[in-house]
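Next up, some structures in structure tokens.
What follows is calculated from the coordinates using simple rules that are stated; it is not laboratory data. Quick caveat, the model's predicted, so the values are computed rather than measured.
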Structure I
């Protein structure tokens, strides 16, 4: 499965425009964006090391394929990881983005958590 293209198709017209608007509103600073918008019912973000390391994620699984029962395979969580990479590459194209999966709902966790490193 090509999770990169699936992720892009999932977020390009929904999540990305919202994140771009927030990012611009916050002076094109992830730190400021995450301080202001990093605790909602759909998304959370913690600044671990300012301008460098973050923990972001979702308080529950929002994947439509999982929620409708079409897919319970943990590999689908790669789609979330790819969507985070895609959004961040669009927000800060001059930076190297690394995203690691910490835990996901499909692997038994309470929420989906990812470690983001910006270089």
Structure II
């Protein structure tokens, strides 16, 4: 299950990218997972739930958003979703291998808990 390794890499990357004084405030890490990435979003979220206990933000959860495959058609200068693994433009019939979305695996953003504010005098 390579999702466990990926979950650990995501945690390491997020920990390195955010200020250490905000680690305890991390609540959600949002990821984009392309349908061609070879990663199962639910398995990645489950793996992160286990890995999170060993990170500086054990209360955080991973929320994955699936990204559908999109292919660029040069003659039409448009994009389309392949149907049944058929990478031919539905408008002009031209085959294309120019995948422009659906292969990504990236952290899109981190959601923090708002820091507690001091009461007003």
Structure III
């Protein structure tokens, strides 16, 4: 592995981690696109690499801070965790065996665009 690649991986990981802890985003919005765009990975490889990174309980560190501050609903989190596991297995199977890289990248971009529009247009409850 070249030093340039290592430096980019360090930058991408740090930026993704900071945004994940700060706003609850990082993987889909920062790490996957940067792996594809900066390091030239295919969409499938970028998503697979991100998911491989998430095997370790990385979110536990930031979840601890939210729990400590009283901002973690464990009942909701456990239900989401169980259904997320099932959904991620099904989604990854479909993506790997039925969707081309070009189509996957377009779908990824559309989801990011719709999500950003929803966030920007949502009424604030705070």
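Work out relative contact order in percent (Cα under 8 Å, 6 or more apart) for each of structures I, II, III, then name the structure with the largest result. Intermediate values should be presented prior to the final figure.
Working: I: 27; II: 33; III: 20.
Top value of relative contact order in percent (Cα under 8 Å, 6 or more apart), among I, II, III, belongs to structure II.
Kindly point out which one of I, II, III the value -24500 was derived from, the read-out being helix-only ellipticity at 222 nm (-39500 (n - 2.57) for each DSSP H run of 4 or more, over all residues; to 500). Mind showing how you got there, number by number?
Numbers: I: -11500; II: -7000; III: -24500.
Working through the options, I get structure III.
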